[in-house]
Structure 1
Amino acid sequence: MLNKIEIQKLVEFNELDSRLRNVSLRGFPDVKIYRDARIEIDSISPLGVMRLFTPQPCVYTPILKKVEELSNLFSSKGIDIFNLRGGYDYLATDEKGEVTQWTLIPPIVEMLPIKFNSGKGLDYSQSVGQELFSMMKEKSYELNPELQNLDYLAYEKFKGITSLIPEICDGSHRVEVGRRGFQNLVFITSPERGFPYYAAPKPYSSVHEEPDSENSDKTHVLTSPGHKLLYRLFPSGEILSGTVRPPTSKETYV
């Protein structure tokens, strides 16, 4: 539990944009995944949230409570964490007196071109570029066969809304807490081709709470541990965007 926060710096959108363009991949540190992407902040309604996709439909009650605690701490300083137009660098002090450094930014959604194949789940064959393919071949990683077992009908419901799949890539618990009203999200279109997000999108409408479960319900795009190559390392862009869990390493984010 956090006892207090100390705002160090307001991060205007231009600086946030610059930081995001420096974000790299765990397995490909030279790849700046958002370098040439279109990055914008937009407001989304509760209905709009239900049209998003998420890599992990389970949201855990303890983390939802931590997001609400964080929201209250920022509200005491006149800041609505669900309607950010940039971000904040801040220090957080927990009940033990430990101080950690964070950056709060809006949740991130990538607009991803993923094909549906009737009865065959999601088709990532066109999403893997040559650089990733070479690494997969070297390490004997493959596309996860579980991708073919995803419920196609669940995706068919959303087909036609957009040619791109909006997948939450950071901040899913904040999206869940904030979906009671309008909230601001960062939408990223045209990230570096050939490096899909590491977990397959699932319709947000299937989100449910699992208070006591720690089991992941993610479907990884590559067979384990190859999916870790595709982690977006927000700290590499000087962004510590995890805001409700203590960092276990510089690669931790929520």
Structure 2
Amino acid sequence: MKKLSTAVLGTSLVLAGAGVCFGQSIEGSFERTLTVSGELALDVRTGSGRIDVRTGPSDTVVIRGRIRASESWFAGGNPAERVRRIEQNPPIEQAGNSIDVGRTDDRELYNNVSISYDITVPEATRLRASAGSGSIRAEGIRGPARVSAGSGSIELAGIAGSVDARTGSGRILARGLSAGIVARAGSGSVTLQMTDSAAFDLSAHSGSGGIDVNHPMTMQGRLNRHHIEARVRGGGPLVDVSTGSGSVRIE
């Protein structure tokens, strides 16, 4: 056992002598402006980092990225070099009115790299967004939004199209909605602030938490503390909400 410990210690000394300093972190950024015409289809993803989407001019998409890279046993090149390469060639692809942000097959370059995105889009946008660990926010778009976060919160506001929001561990907050909604939280609360005149069919479930609905309802089937099936203002698009551990509130 003593010989093994000595060998490991010797390896550590060699690495230190070679100048390898694990834990070092380098930051960088990029910005790209793209032109579109007509409805935009935006697909944005990040393994680690947040995603913010808001609206702006009808023919312009502005993508700002904040990069953070750190040393690891398996990352290729030093952090500063990898940040420089991503700044020069960020993961953005455009094909007409379709824009893909964050897709890459270069695992070596992006190992131990997080990128957060701030994106300005036209109102006429269909959004798909996913974050492995980080929050997602989107507001003001007229098209459908499909968003997912592995561990992070989701916040949506003024989405005119249908919504599909899912998070493994984090809360979901959506404001000013009226179309069909699916909201799933593994562990976290779900709060939906519907428009005052919204008419919808409601299916709400909470594994361990209460359900509070501040709208006039016509009950469908049985009512209990953890599950509600109802029609609001005569019914309409489905609002399907569930959380494993957390509360549900429909305002």
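Compute relative contact order in percent (Cα under 8 Å, 6 or more apart) for each of 1, 2 and report the one that scores greatest.
On the way: 1: 35; 2: 15.
Looking at the calculated values, the largest one is 1.
Comparing distance in nm of label points 7 Å out along Cα→Cβ at positions 125 and 173 across 1, 2, which is largest? Don't jump to the answer; show the numbers that get you there.
Details: 1: 3.9; 2: 2.0.
Going through 1, 2 one by one, distance in nm of label points 7 Å out along Cα→Cβ at positions 125 and 173 peaks for structure 1.
One of 1, 2 was used to compute mean count of other Cβ atoms within 10 Å over residues 45-52, and the result was 20.6. Which label is that? Please report the intermediate quantities before stating the final value.
Working: 1: 15.2; 2: 20.6.
The value was obtained from structure 2.
For mean projected area of the Cα convex hull in nm², which of 1, 2 scores largest? Don't skip to the end; give the middle numbers.
Working: 1: 13.2; 2: 17.6.
For this comparison of mean projected area of the Cα convex hull in nm², the top structure is 2.
When distance in nm of label points 7 Å out along Cα→Cβ at positions 37 and 69 is compared over structures 1, 2, which one is greatest? Could you put the intermediate results ahead of the total?
On the way: 1: 3.0; 2: 3.8.
Structure 2 gives the largest value of distance in nm of label points 7 Å out along Cα→Cβ at positions 37 and 69 among 1, 2.
Bear in mind these aren't lab numbers, they're just calculated from the coordinates by the rules spelled out. Bear in mind that the values here come from a model prediction, so they are computed numbers and not experimental data. Cβ atoms are built from the backbone, for glycine too; each structure is taken alone.
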